[in-house]
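These are the structures in question, set out in turn.
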Structure P
Amino acid sequence: MAGLLAGLRVLDLTNVLAGPFCCYQLAQLGAETIKVETPGTGDLARQLGADPELNRRLMGASFLAQNAGKRSITLNLKSPKGREAFMRLVATADVVVENFRLGVMQRLGLDYDKLKAMKPNLVYCAISGFGQDGPLRLNPAYDQIVQGLSGVMSVTGDAQSAPLRVGYPVADTLGGITAAYAIAAALFRRERGGEGECIDVSMLESTLVAMGWVVSNWLIAGVRPQPLGNENMTASPSGAFRTADGLLNIAANQQQQFEALCRLIARPELADDPRFAAREDRKRNRAALSREIEVALASRPAEEWSKLMNAAGVPAGEVLDVPSVLEHPQIAGRELLRTFDDVPGVDRSVSVVRSGFRLASGDPAPASPPPALGADTDRILAELGYSLAEIEALAREQAI
């Protein structure tokens, strides 16, 4: 089956993570996604990742992670001929995504108003740290900066370790997801009425929106959010507990789940203890309850407890590292990973994660491996009507 976005052309002018992650989701859904990169260097993520040799080849692991399924063209947008080629490309496109600092596209003469004048139904998405207006609009933004400003770090860790950075670029990722669904919504409206859209995505705002419960506890209940480590602010026992081998997450958030847990660990009397009998009692006495539970859990490893608890209707799961979860039968069975055996510029097979959902009509997946820098330049220019002689001239003039 054709992808949900088949027939659409997306121009990805973005670098590093938020923008490339957004466009990777669109590519997996069938959109023809063309990565427009700077000649010679390309996306900065090509030089990032844990393998220095891949970075040297401009095929860094960070780039490989979210650029499968895309084509790559190199255009020098500071060159008049390069901009001319880009405008010809825009004329064929449905979506343009960029994450330059505010003002860059305008200085290049490629801002939304200029592109809209040529292509009125264009969907244009600008992803930035703080949005296109406001006092921080000109500040450079990296994920860690946004994590700190958004309040994420203030509630991560415990009283001793907070503020603490989340262990992956959560603000970048949330910004990318937000951009992807905003683009999909704009395309839906365009399909109905024909009009384009200019989308302004702020990583800071995207991150705050995703902190809904934490934010609402302050806005609505007047309770200042605090770092609780592995504890869940809404219930107890709900957190990570030591076992005979490994940590076990337990989320016995409902009364019947708590009572089932007490029976399962052979401590039924805990359910009648006045300190733990009701939900709010357990929250007030969470430290004492956790100690009692961990004494009982010391008799078995986390893996065994997880199976027993889930069978009894008590939500539980081992605390795994990344290699372990990627090998887990649940992940392997649903084929989350897509592996490419022949990737230009890479001397090994490359596995990437696909989308986090499945479709009855055919699961989203990248159709091709991540591209080498400029791998499709000549072919795309030829599709735009450039002759071989004209392409060679553009190369001599360093426009491509």
Structure Q
Amino acid sequence: MIQDFFPISDELCRLDERARELCAPQLAKLDEIRDYNQMKVLKAFTDCRIGANHLVGSTGYGYDDEGRDRLDALFARICGAEAALFRHNFMSGTHTLAVALFGVLRPGDRMVSAAGAPYDTMQTVIGLAPGGLGSLREWGVLYDEAPLQDGRPDLGAIAEKCRGARLCYIQRSRGYASRPTLSLGDIEAIAKAAKAAQPDIVVMVDNCCGEFTQTKEPTEVGADLIAGSLIKNPGGGIAPTGGYIAGRADLVELCAHRLTAPGTGAEIGCTLDVLRQLYLGLFYAPGVTCEALKTSVWASCLFELMGCKATPRYTEERNDIITSLELGSPEAMVAFCGGIQAGSPVDSFAAPAPGDMPGYEDPVIMAAGAFTLGSSIELSADGPMREPYTIYLQGGLSFATARAGVLLGAQRMRQL
């Protein structure tokens, strides 16, 4: 059917069909996770008594914005958390994580990264990379990390590093690294090790790209605080911007006073005309995340059939929506991203090219013909132009259309 609309070769169409056959058991499991999470979300909507009045926004200071406050409570219930901030006022995932870190940490505190160094933009926030004006390091926060051991968390090292620390930071997804994404089991084990060494430590999880990939969230397996972006999984491809923080009520309150101002906290922040989009996006999030996961699993299988290394493999459990594809050359990265862009609903005519991006040391190429700029839940492909020339594929609002974009990318690679 794709050949009715796009000039995909017969050979690639046969590989596509074979990949879907091989992936069928995994895709069926993803449907089960989707259905469970969709019912969980529906039950939370009904328990929170969401009404049409909650979909109407406010202006000015946003005092007594019931729709905003009910949305916070709704997301907290979905995550099994005491409280949450589910707000359009967060400008990106990095901004959301920075608010959480600055909200909880104070000068002289020490944070420990439990899975090695975090990804590039967070290194700037922490003060590990140049250009971090106003970084945690400038503010007097100390940093340490527990290196991974063969790509896995080293629980002994984590426990040792966490003694006397204020916060244990867990990056669930891999970023631009080769390590596996952490499972909920990994996160639970890290949390137990950290708290055994330092009972009052705050365990915080960067949950970006991991929401709704399993039937639980990290707050249900030992995390005190989680944070992420609304233009990834929890926004359902509908939220136009924003982020969330959820977890222990006292910690969320600290973050709220950092997001706004000391003394105002979560009580202010108008919602303009975005509440309906945030509610609707959250409702759709389990289904949209499932479409992205299906794209990820199938793409892993397709590229394995093409002789490329894909991580994780299509037979492995998914804990985020990202698949890394080792393409072997900068030319292959450009070709693949060009195909992804050509199969996108917006800006399909654009030609992706490597360029400098704030927070990254190497030039980055990015393909994302998205309705929301930078939306990772929509089909996108990006990566730094460095060996082994790995592209990070993520998202896909619709498995059917995402397949078209990936196949166009694969075809352009083969035409090199």
Structure R
Amino acid sequence: MATEAPLAGVRVLDLTNVLAGPFACHQLAHLGADVLKVEAVGRGDLARNLGADPDLSAQGMGISFLAQNAGKRSLTLNLKHEAGKEVLRRLVQASDVLVENFRPGVMDRLDLGPARLRADNPRLVYCAISGFGQTGPWADRPAYDQTIQGVSGLMSVTGTAESGPLRAGYPLADTIGGLTAAMAITAALNAPERGCVIDVSMLEAVLATMGWVVSNHLIGGVAPARAGNENPTSAPSGAFQCADGLVNIAANKDEQWVLLARHLGRDDLLEDPAFATREDRKANRLRLRAELETVLTRRAAGLWADELNGIGVPAGPVLSVPDVLAHPQVRDRDLLARFDDVPGMARAIEVMRVGALFDGARPGVPTPPPALGQDTDAVLRALGYSAAQIAEMRGKGVI
């Protein structure tokens, strides 16, 4: 990567909470942006109190917060107080991006909406992330990841006929919304004339990633349905039982099907009319699965995956999260960042970096997640506030 990070010199105001917005701003921080997290006085980002470790949550450094706030600075600010609004307006004048994920209309009611702030700084990229967008009959509804997964149709195609609709195993809608926002912001920063308002709908962001499923309906007239671990476009393609767990096999091409059958010693299946064509194999996929698993269940998934990939049949074992993080494919590519000195914590943490390399190097942030308000005084001093003014604001609950 070049000596200077791609977003070096870009200043971002992160007014977001919990996941979609913080994740978006975390990606920008990894790419070199200076991200200032503006948090509510006394409580901060709700994610500070969320996660699998109750002790950390009680300290305001919950795992959900630690996961996506490294590299940011933290300023506490009461945006309902006139002095707090004035501080934010000063910050906006020296910033390139503002990201918020309040319900639509909240920032306007505070007199801090995009029109007001872009009057102070016409080059500001203002990004609003919400569940359903800034307009429409659902715009004012509260939005949580699982509700978006449900209304987007994602849950309707996840699971099996027996299980019924299932949510994805992590907050997929929030994450896709955050990635969409980060992509839109970086594009807006590259505009010939910088300055715009970006409206990110988590619902629309998820739908935009469902192109194959949606197009089967729009173009093919086929109603999307749950297929479990089967690939509805081909067979044999899905997760198959082995001696110790599952292996995913994607024999999507005719030649891959032939290689698979021969490697398993099941040449007889190649002569069976039920499996002669792709459409035949799809129509008889359950019978085909049973035939293949008579062989696959004799050995471990990892061994089958190594052999099948070696002959040109894509395959991979179904791993646990600890297993994949420990695998050299991940371990040796610098995806995890370690911070030994985290404010308010007596132990080191490891968190994810961005999922891309630039010229062979992975961007990362130099500082750990911040304690609530740890940079408040420094930020205010840089804006020109005196020690007496800072003390007065603290006494009034502005900071």
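Since every read-out is calculated from the coordinates, none of them should be taken as a lab result. As the structure is a prediction and not an experimental result, all values here were calculated from the model. Cβ atoms are built from the backbone, for glycine too; each structure is taken alone.
Matching task: 3.1 is the computed value of distance in nm of label points 7 Å out along Cα→Cβ at positions 206 and 310. Pick the structure from P, Q, R.
This value belongs to structure P.
Out of P, Q, R, choose the structure whose coordinates give Rg/Rh (Cα atoms, Kirkwood Rh), for residues 302-341 alone equal to 1.15 when calculated.
Only one of P, Q, R returns 1.15 for Rg/Rh (Cα atoms, Kirkwood Rh), for residues 302-341 alone, namely R.
One of P, Q, R was used to compute distance in nm of label points 7 Å out along Cα→Cβ at positions 246 and 334, and the answer was 4.3. Which one was it?
Structure of origin is Q.
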